[in-house]
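Engineer: The next part holds the structures, each set out as structure tokens.
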Structure 1
Amino acid sequence: MINSTLRSELLAQVDKRADELIQLAAHLIQIPSENPPGNSRTIADAISAYLVRQGITSEKLVAPG
């Protein structure tokens, strides 16, 4: 369970960045990523680019098959 201080800090960050998070969600929703056919490369690239802009390192893994 998340302690109350961490929860409060998290909610404050969400409130502070609400416009940015809404824009990100709207952008991601526009990217075709239905399954099937399971083509998720474009949305993975968009998320990766967002993380890079936030200074977060990520790694994309390819699922077998």
Structure 2
Amino acid sequence: WTNSNATILGQFVGVAMIAVFAFGVSALFWVAIKYSIGARVSAEAELAGLDKAELGLEAYPEFTRS
């Protein structure tokens, strides 16, 4: 049940390397999406609401301001 070669430091290094790899790949995808199709909507679409901007209707019309 024990393995003298698997130290807690070795486990920590493994976890840290996986975390660095995951962060790097995620950052790469984020930058690729940001500069290709964009990661945000326009300010006008954000103010109008995404339901109105993308679908042309409001999801909860009973909660709109009149």
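Engineer: Using distance in nm of label points 7 Å out along Cα→Cβ at positions 8 and 48, single out the structure from 1, 2 with the greatest value. All intermediate terms of the calculation are to be shown ahead of the outcome.
Structural biologist: Values: 1: 4.0; 2: 5.8.
Once distance in nm of label points 7 Å out along Cα→Cβ at positions 8 and 48 is worked out for each structure, 2 has the highest.
Engineer: Can you rank 1, 2 by distance in nm of label points 7 Å out along Cα→Cβ at positions 40 and 56 and just name the one with the largest value?
Structural biologist: Answer by largest value of distance in nm of label points 7 Å out along Cα→Cβ at positions 40 and 56: 2.
Engineer: Something else now. With Kirkwood radius over Cα pairs in Å coming out at 16.4, pick the structure among 1, 2 it was computed from. If you can, show how the numbers build up before the last one.
Structural biologist: Working: 1: 14.1; 2: 16.4.
Derived from 2, not from the others.
Read-outs: derived from the displayed coordinates by stated rules, not from any lab. Predicted model only: the values in this text are computed from it and were never measured. Cβ atoms are built from the backbone, for glycine too; each structure is taken alone.
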